[in-house]
Structures are given as C-alpha cells and as structure tokens.
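Bear in mind these aren't lab numbers, they're just calculated from the coordinates by the rules spelled out. All figures in this text were calculated on a predicted structure; none of them were measured in a lab. Cβ atoms are built from the backbone, for glycine too; each structure is taken alone.
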Structure I
Amino acid sequence: MMQHKPISKRIDWLMIWLYFIIVMIGLISIFSVEFKSGDDFFQGILGFEKNYSRQAVFFLFCLVLAVFILLTDSKAFTAMANLLYLLGIVLMLATFVLGKEVNGSKSWIPLGFMNLQPVEMAKIFTALALSKYLSLPDIDLTKPRAQFIAAGISFAPIVFSVLQNETGLALVYFAFLIPMYREGLPPVYLIGGASLAVLLIVTLLLPTKLLVIILSIIAALVIFFMRTTFQRNHKNLFWIIGLWSVSCLFVGLVVPFMFKKVFQPYQADRIFSMVGKDNPFISKDSTALLNPLKKKPVENYNVKQSKIAIGSGGFFGKGFLKGTQTQGDFVPEQHTDFIFTSLGESFGFVGCAVLMLLYLFMLLRIVYIAERQRSVFSRVYAYSVAGILFFHLAVNIGMTIGLAPVIGITLPLMSYGGSSLLTFTIMLFILIKLDTDRQMVLR
C-alpha cells in the first residue's frame, strides 16, 4: 500500500519544485524593484531593512512551517477543520478592535515582526471547513439545504472582508463555487452567476434607463414569439417574467448599491476608467469639487505606469536591474500588487510567458492531484486551492495590463508580504500532505 512507503516517496516533488521556483522568481523580482546602483548588497541582505531581505526571512519561516505540515497527521486537518474556521471568524472580528489600517483597509493585526491579515488566512480555514462539510455522508448538493449550508460556509467571510474595505479579497471567496460545482452543484448557479457578471459589464457600458428598456424589449419579443408555447405551459411565461424582473432589479438597484455602498469611491472610479467612462453614481458637483479641471475620464495612474513598464520590456526584456520604470520607482506598489510589471520589464514577453506556464503547470497539477484522491475531503480541498489560485492569477495579471480593476489582489508566491506568502505556503503544503495519504478516506 502507498501509505506504507516513507513520506519522501509519497510527496509530489513536482509541486514542491514549482512552489520553490515561483517563490525564487518572486524574490528576484522584489530585489530588482528595491536594489539601486550604489546600494550595499550585503548590508541590504543582513540589515533586514529592505523588502527583499524580509521576504527571504518570511520564506525561510515558511519552509520550516512546510516541513511541520508534512510531518502532521492528515487526520488532524479534518479533525480541526471546523475549529480553524471558527478561529478565522474570531480573528476577522478581532481586526475591528486590534486592527491596523494599511492603505485604507483595517484588516491587519500587527504581530511585531509582520502584519497578519486574517481574511487571507481565512481562505485556508474556509477551504478546510467546506471540505469537511461536503465529505460528510449523504451530502447532496442538488438539495437546497446542502446548497444553503455550503454557501454559508463559503461566503460568510465576505461580510467581514467588505466591512474591512477589502472588497478585492472578498471576491476571492466566490472561487469556492468551483469545488461545489465539482461535487454536484447544479450548473444553473454558475450560468446565473456568469449571466450576472455579463450584465454587470453591460451596465458599465450603457446608461441604466437604456439598459432597462433593452431588457424589456427583449423580454417582450421572447414572449411574443413563444406565445403558443406559453399557452400550453404557463410556467415558462413566469420564468421569463421572473428573469426580466431579476435583471431589471440587478441593473437598477443592486449595481448602484454596489458602487455607492460596497466599493470605495477610488475602486469604483478604477472600474469605470477601464471602459473609458466617469463614475455615474457620484454627482457631477462632487466630481467637480474633487477635480474641477477633469473633462475626460483619465486612466488610473498605477495601470498606466504598469502598461508602460511591461510594454517597454519588449520580447526579451531590458535585462536584470536595467528597467528604467522599475529603477525609477514609477510604478506604485510594484513590490506587492504590481510585482508582475518588474518581471515584464526586466525579462520581457519571454519572462512573463515562462512564469505563466509555471502557474499553468501548477494549476493543472493541482487538478490532477484532486482527481486521484479517494477522499472527498481531499478532492474538495484541492479544487478549492485551484479555484483560489486561479482567481488570484486572473485578477492580478489582468489588473496589471488593464483588463481588470485594481482591487488589491496579490500575485501568489510572488508579491511581497509575509501574510500572503504564508497563506499560499500553508494552503499548498496542506494539499501536498493530504496527497501523500491519497489512499486514505478522510472525513
């Protein structure tokens, strides 16, 4: 039996090598952002005053923690799943009392040597709790009760995240729809979610009144051309009217509420700047007071500088420590949310392609690992990790090239920050540990 082999024979070493290589690329990228001509290299490393030296320390700590996870009994993760989830909720509540405000978000608990972001760590706890629930006997995600409980486990942290002004991280929790779909969630929910996302994008492009009129015309035409069908089955008519009502409510009430109450003004402005429009949900008088000279929507400065940096790298890049945008500190938050631009300028299209291929291999490997598990718990957890990783990659890289709004999403294992690196390390190594016991059935 596989579990009788030594753990070194059961570990997925490919996953560990992918993890190690991506972290190394991240350290090199952070180093290229901060190291300037004339800096003392050894002083920067040993003084722990630079972000790259602190990130190296975080990495060493993560390696020790990774070894500890690999030596832990896999049953401990199932036994402690609900307790850890409760701990995550408590830590998120604690930020309202003990929290430190960073960039307008009060979601950090200072620990002295680093700042802990509970909403980041809660992703792991939520993945474990969801895996625990879905692995219980007789759980059927086609039944409303199971759907409600699974959704409650997955989406409860969103409330705390939004209250902490961490809207970007709140959206990550929708990644848990992927493991739920794999375990039997009816596809109508994913179709409905995708439809609302498309409707949201259309809402950004068209005035609300015009969009409501278009939706009404479409509904009227459908009813007219399918009137004979509706005469035989009135339920279909009710479905069309219901869909029309939900769409109009979403466009007329939900979207304005999101941009007025949920998103911060700067976040809403960034989203609308992507489609070349001013934010219509703030008054013109307010806009004039904030910027009386503004006549046209201006692209967000961060994204503009990010595009310049990546574009200037060309095909092969300018070379390590030779990027003018990077060395000139033109890109804000380049060591955290915009770390991808450092790689793009230094190593060009080739460097970016290599990194994206590494991430793709990691995602595909996680899916492969998920499908070879005997335990539902391990499979759900693996798909949760894949969903979270994919969401972070898509949004972070998308926002650096102007295809997604800037919402404060880190690039996994690359961006500077002990909390982010710690979260993804724990997440991946729990997966690797569960995979070593893939012949076991965990509940």
Structure II
Amino acid sequence: MKKLLTVPLAIIILTALISCSGPVPSGPSGFSQNDEYSQSSAVTLVVSSTFAGNDGNAGTFQQALYEWTQETGNSVIDRSATADENSKDRIRLDFAAGSEPDVLFFFTGQDADTFIDKVVPVAEIRTVFPNYAGNMDESLVPRATNGEWYAVPANGYWENLFVNKYVLEKSGVELPGTDYSWTQFLLDCAAIKAAGFVPIAASFEDVPHYWWELSVFNNGSPDTHLELPSSEPNEVNAAWIEGMNDIKYLYDQGFFPENALSGRDSLTQELFYNNSAAFMLDGSWRVNTIKQKCQGDTGTADLSNFTIVNFPSKGKNRKATDMIAGFSSGWYISRKAWNNTEKMTVCVDFVEFMTSDRMVLMFSGTGSSALKKQSAIELSGLDSLDRDIVKMLSSASSLTPNVQDSIPNNARNYMFRNMPKMMDGYISPEELVSAFISSMEQQ
C-alpha cells in the first residue's frame, strides 16, 4: 500500500522552528564522538546513533549528550557511526551477538526487521510510562513493517539537489527553477564539464542511495514509487531499469568525479564545498554540514554560494516538485535494557530528553518533525540557505517516502553494492534488476 505524504506534511515541514539557523553546536569542549561522557553516576548507557562523521547533526548530538549527562549524573558510552551499509550491518550483528546498545537511533522498516523482537514497542513502554512520546503526532511517526510503533523520531528528512552557485556562474549555467527538466540538466552538466568543473559530486562506493532513489522515482511516479519490481515485467520494473540507465549515462558522460566508484562520500563531498563541483544530491541532514563549512575561523566556504533546487524531471509522471520526504528513523530502547531494572527508567529518560520539543526542533531544523505542536518559521531570522529551503518545500506538489526502506536487506545490499559494476559495464541494468528480484524472492 502506497504511503504518499501530501500537503499536510508539507505544512508541518514548513512550520518546523529553525532553531539551528545560528551557529551549529560543536559539542562540549573536551569531548568528541565515541568518548565516554562520565561523572560518578549510577548508570552507564551504551548508545548508538547515526549522528556521527559528516552528519550535520553530529555536533548537535554531542551537545545533547553532554547536557543529559550533566543534568542526570548518568554516563554514556557513545557507539555512533556514519549511516552507511557497514554501520547498519554492525548494528544487526550486535543484536545477533547479544551485544546490542541499550538505546539506539536507527532506521525503521526493513532495516530493523532482523532485531525488531529485541526492541520494545511504544505501546508496551506506555504500560509503565503512560506519557512516553506523548508529544508526538502518531499519524506521522514511522512504523515497523509489522505495523507497530517502536522508534520515536527526532527529525524527518527530505532529499533534493544542492547547488554550488559559484560553479554554475563560472560555467555560464543559469540557476534551475521549479520546472527543472532532465534534458536541461544534461545540457547544464555538459556545460559545467566543459568549463573545467565536476558536474556532480557523488560517491557510489559507500553512499549510492540518493541517486538510486531519485533516479527510480524520476522514471516512475508518486503513485507507484513504493511498489517493488517482480518477476513479471511491469511498469515498476521498467522504471527501475530506466533509472539505472540514467545513472550509467551520467557516469559514461563523465559527469561524476573520476573516483565516484572508489572514493568515499566524505571525499567527493569536498568537491562541492570547495567550489569544484556544481551539484550534490543529498538530504536535509546535510544542511548543517554545509553551514559548518562556512562558519568561524575554520570555515572555507561562503554560504551565499549554496542553494537547493528540485531534482530535474523527465516530464513523465513525476513533476520536479514531487519530492522524496518523510520519517524513517527514531530512538529505540532495547529489550535487554528494558528488562534491566537499573536501566529501564534511565533509558526512558534518555529518549524523552532526546525527543523533547526543544531537542526535536534543534535536530529537525529545516527538515521536519512529528511534534504535535509546531512553531511558525520567522523568515526574517533565516540565513540565505534556509530561506531557499523554505521556498523549495513550499513548492512541493507531493512528498513520498523512500522505497529503499521497504526493501529486504539482502536484496537492497545486493543492489547497492553492485551499482559500481553496473556503471562500469560489467553487468547491465536489466541484469542488475533481475538479480535483485531473485535475491528478494529468496528472502
């Protein structure tokens, strides 16, 4: 069943308080990710999240950890790691080995299926703590594939095309509008390459997700995007194959970096930040990273150079203003910690702190939140990038969640890990999609 998110969520996204429009918290002095935040305390929690590495909220999370330990006297061992396929596998292995964290911020859907019986549903937590997650709008929270609510969200997401305006100007390319077409995008990429710049900053070695998702979406529609291909040829299969062909075409034209198939995402992103690449397809979590590159004595970029535009449309069944957006992550409490009388209350307190109205608004920024109470944006207080994001979101004609969240893990891993082979010509898009279907049917 399709879960299209339409105008109401667009309004919620637009009413998220932009509390992070000022300096981004860098974390408390003397602490960094993976440190143990400790002072003589009764309880030490093992915590894992995706707020790490170049995630834009990594600094916000470190500040939040510091505040919680200072307020409660408890301690945290932080196992946070960048959200890629390797870190997802590590979490699954930890649960399988019985070494899972007490509390974790992780994805919902298929990503959590292997350990869903080892985390506690919100309904069960409420039998002991009736007000748990009471500030959330239950119509918006992400659910597991079994339909139950386990993860309390801190922020939602959107995905779209970040633009380096400096590179466009030097390449003689106009800033795209809300009707950006795929044909014009290809012409723009050719002009950017001819001017000596990299058209698209992207890594398919460790983060192929965004180009895969939007390319499939661009060849389908909001009505069909959450359907999976099958052994019987249909329009969904065709959309996936054509999406892979689009990515291969971009690669064959030299529109990605030379190391797109081997370089890490953190390396290829730098091309965008240092005015060497024009476009970067990413999500709302990347906003704070861009701002960090432009702040303080260590800032190396000018924020006015960056903006956001709609992913170009091929003019079929998806408009450029049809967006990928929604809620796909949240805070879980492990059953092992829940059954520990010493840790139960502390875990609940930790999640309630991290998902309080104040913290959610800090983490959501120009993304979205599932809070019941939304605060209006004061446009006058926003920087140039935030204002452009608000305009982009206000033009959204529909919001559709990621289809990748509903794909069985083995099949999805096969697809993503073999995309470089497809782009390099070792397997065809048709063969890749066919093998994906086979791996999905073997789940």
Structure III
Amino acid sequence: MDIADVKGPVLRPGDEGYDNERAGFQALAQHRPDVIVGATDAGDVRAAVKYAAANGLPVAVQATGHGMPIAAEGGLLISTRRMAGVRVHGDTARFEAGVRWGRVIEEAAPHGLAPLSGSAPSVGAVSYTLGGGIGLMARRHGYAADQVRAIEVVTADGELRRELPGSALFWALLGGRGNFGVVTALEVGLVPVTHLYGGGLFFDRVAEAVHGWAAWTQDLPEEMTSSVAVISFPDSPELPEPFRGRRVAHVRVAYVGAREDGERLLAPLRAIGPRVVDDVRTMPYTESGSIYSDPPGPLASHNSHTLLRELPPRAVDALLGTEDALLELRHLGGALAKPGQAPVGHRDALYTQSTISRLTPGADTADARELHARVRESVSPWSTGGRSLNFLYGGNTDPAQVRLAYEPDDYRRLQELKGEWDAGNLFRLNANIPPA
C-alpha cells in the first residue's frame, strides 16, 4: 500500500486546493504540512500513515478544525472531511471520522433517539467524543466518551483495528484523542430523547444575572444542564437591534423533561429581572443547536479555561472584573461526576470557566494570553488545577497542560500505552502525550 493508492486528493504546498484543504474553523492559525491526504475511507488513512512512517513525517488529523492544537509546520495532515458515513441501528450510531454532529442528530431523530452531542452541530463528532464530550444533556447522561461501544482505528503500523470495551487500546483512545492512531469511525450509544425544553435568556443586568445563575445551579436536578456567557456585542448594524453595543449575560438551558417542570425550574432565573430576549421553548432535538447559536465559523480566537470546584459569590465578582473578553461558565456535576469507562479526569469539578478573545487571523496572542492569565489567577482560589481536553486549543496544548486533563495514574498508564502503540510518537501533532 502506497500513497499513490489514495483515492482522495494528495496535495503539497503550491498545489491548487492545498489552502482550502488545510483550512478549518479556527482561523487564528493553520497547519502548513508538507503533504495533505484528503482521505475518503480507512484505506486512504492506512496508506497515508504508512507513507508518513516510512518517510519520517509526523501525522496530524483534521476534520473541522474546531479544536486545532498547535499549528503544525511540516509533516503529513490527514483531512477526514470526506469520510461522511452515518448509520443508525437499534440504539447505536456508527459514524465516520469526518461526520459533524448535525448529521448524527438528523439520522437519529426518526428513531426517537439523540446522541450526546455538544452545543454546536457543526463540530466533528469523533474528535469531540474522544476528548470526553460535555454536551447539552451532560448532567443527565454524562460524557459522550462513556457511551462509545466500538472504535475503528489505524495505528502507527498502518493496520486497521476494531477495538471494543475492555481492551487497553480502546481505553487509551477514549482519553488520548489522536495520540494512539487515526480513528476512522466510532460506534456510540444513543439516548431516547426527541425534545428538549431549552433556549437562551439574555440579561443586560450582567452582574445580577451571573450571580443569580450561580446561586440557581446549587440545587438542580440532573435533567437540567446550563451555562452562562458574558458577551460584549459591538455596535454593528449587522446585529439584531436588542444586542447592538450591549454587554449581556446569556444563560443557556437544556432540560430533559416536561415543559411544565422546566418552567417551574426556570422561574427563579426569570425572576432575576427583565430579559433582552427569552427564547426558551420546547424544541425537537434537531433544533438543539439554537440553544447556544454558536457562530458557524471560521473564527480566529484565543481560548483558555480552568475547572472549578465551587463558584461562590466572590469568584463571580472576580470574573466580572474582566470586560475585555467573552467569559463562560458551564455547570458540571450530575452524571458527569459518576465513574465511567473513559479516562476523563477531574470528574469532581462542578464548573468550567472559559475565556475567549476574538482576534484577527494571524494576530499576535501576547495581549490575550496576559489577559487570560489574569482571569485564571482571579479564580485560582476555587480552581481544581485541572483542565478539560476538549477545551484545550492552540498553544495551550503543550504536554504540561495536557497532563492536567488526567488523573495522575491515568496519565502514567496512557504514557505506557503510548510507548507500546506509538513509541516513535508518529502521532504528535495534537494534544500530545509523549511515550514513557
């Protein structure tokens, strides 16, 4: 098997289509590989991996580019966007490496089922799941990685394998994302959900809203998953009038239950004060992407985060002192705190705190990094010190930060398995776990 056997495009710098193939959602930076293989199936992936190994080229993988790590200079990039097969059988969905959550949602809906997808239907389903996956129903159903039933993967020797629960490689892939091979397809369990009571509440009394949300999350059933973001909108005619030039708190809710119970649970939030917009409603799960209304991209941004063990009023006050970035808090706990099959660390954390600075493509991130460091410091008294793999991007994916996403014993075991399956660290253009 040789790269000449690849059915998809093989591109090098200067070739027509090279720039388009390497582009992804994250527009701050892009991979600049020596070779791009636009894989159409697992056979193309095998050929690409064998070629990379034979020529000493490290391998990067990209579907949508939402969670792109440090931009790779050189090496071989496997673009999986053409691998778009989805099949639902019983309560299981099998999807290939280039599939976005929107496709899985649409295919599962006629069966009265839904995947544990995230806030944005445009995100790649495989990479999201392998990083843990904190979705819209996370407090009720836990991490997406805990629902995986089978993994198809091409390992560093170029062989295609099908791994099942109980194997060491299966376990490592669930926590190690791209460190142990190129996952070509996943089989995941679906849940019996057709509708959510969900949507967004926008408040312009930001401090009251964030404090109110933090207090409200202290006593909620697992069926309610929520978050809040503090957003400063520009005074742009392209925006709807209610948002122009405003700083707002956007509370996002997804309740797996009856509308009347959801309305009762939301009553304390609505009592905080007048809303700029309140679009919470009963919706089919196929419309769940409207809850966050994440931008479709591409988007240049610098992102950072930390995990919090608690969120007292003093922590909220500390965060609200920062007005130059988008701040987000997500409520964890519930089913996320329960043991599962995947080596997802810090399951005892009760919140994630994320900071997002929108920049221009290619911009220097020095100022943003300084700002984000101040935000992390402001909430350090309440931090677990941990990280969540799916919220590590760009320059924050150095090995020291990646280590913080795991429990110490799990990380040591992952390093040992890395040494067994990829001793040469062929798969290192990612959130890398170096071999022991």
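Details
- Origin of the value 15.5, where mean count of other Cβ atoms within 10 Å over residues 157-164 was derived from one of I, II, III: III
- Among I, II, III, structure where helix-only ellipticity at 222 nm (-39500 (n - 2.57) for each DSSP H run of 4 or more, over all residues; to 500) as derived comes to -11000: II
- Identity of the structure behind 65, 49, 44 (criterion: Cα extents along the principal axes in Å, calculated), options I, II, III: III
- Origin of the value 29, where relative contact order in percent (Cα under 8 Å, 6 or more apart) was derived from one of I, II, III: II
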